[in-house]
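Please treat every number below as a calculation from the coordinates, not as lab data. Keep in mind the model is a prediction, meaning the values are calculated, not measured. Cβ atoms are built from the backbone, for glycine too; each structure is taken alone.
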Structure 1
């Protein structure tokens, strides 16, 4: 039997995923990285983006908004601010968030926090892209 990793994706309010996987890749603050069974211990800051994993050769994706990845032994724990599996993303909601963020950036009103609007735009685009990658 091939060796696998235990992948747990956890947010403050729920366990998003707990599954045996073959491989994990994530978007870290210092670049993308991949994890195979037997990886050295690692603690990495995650950026908003795609977390990919394979199960029996099938690639799956999840949205992760910030957080940390911890690798210890054959366990990968993702502690994320928020996360959604690709199949659970509400496309209509993501498109609405994209539209709101674009309007905020377009009008650049004085009371709008532009960095926050840019971050909202990035999250919405990532969620839509991940949904479309299913």
Structure 2
């Protein structure tokens, strides 16, 4: 089974719209992929969803985060890398992929996508990953 780390952008998009990111999480819920997230990713997700521009109540944020946790494998990261200098927080996504033995990082982040690959972990948009899963 493919192991996938979804970056915060993907998780937020899945929470607010029923596009490719939502479908990717649905694949995790159905057991077609293993969604791997770190505590740092969960914390960042909660913070982003709590921003006023999204208009979520505290209860809605908690509900969305709990749902994502329920379909994910939550890991503790120990790796420390400094590959993405433009946005150091993106390094937390790569660390989760390393420590979670991920095959892919699903991302909409231009700094991560520019890397295309880190070690043996491919970094691709959710739409591309969905096409790979359906083959």
Out of 1, 2, which one gives 0.30 for FRET efficiency 1/(1 + (r/R0)^6) of positions 5 and 125 (r between Cβ atoms, R0 = 25 Å, to 0.05) as computed from the coordinates?
-> 1
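Which structure, out of 1, 2, was relative contact order in percent (Cα under 8 Å, 6 or more apart) calculated from, if the result is 31? Display every interim value, and only then the final one.
On the way: 1: 22; 2: 31.
The read-out comes from structure 2.
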If we compute Kirkwood radius over Cα pairs in Å for structures 1, 2, which one ends up with the highest value?
-> 1
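To test your reading of the models, identify which of 1, 2 gives 2.8 for distance in nm of label points 7 Å out along Cα→Cβ at positions 45 and 93 when calculated.
Source structure: 1.
To which of 1, 2 does the computed value 14.1, 36 (Rg and Dmax of the Cα atoms in Å, for residues 53-100 alone) belong? Let's see the in-between values first.
Values: 1: 13.7, 43; 2: 14.1, 36.
Here the read-out was taken from 2.
Matching task: -14500 is the computed value of helix-only ellipticity at 222 nm (-39500 (n - 2.57) for each DSSP H run of 4 or more, over all residues; to 500). Pick the structure from 1, 2. Provide the component values of the computation, followed by the final result.
Values: 1: -9000; 2: -14500.
For helix-only ellipticity at 222 nm (-39500 (n - 2.57) for each DSSP H run of 4 or more, over all residues; to 500), the value -14500 is produced by structure 2.
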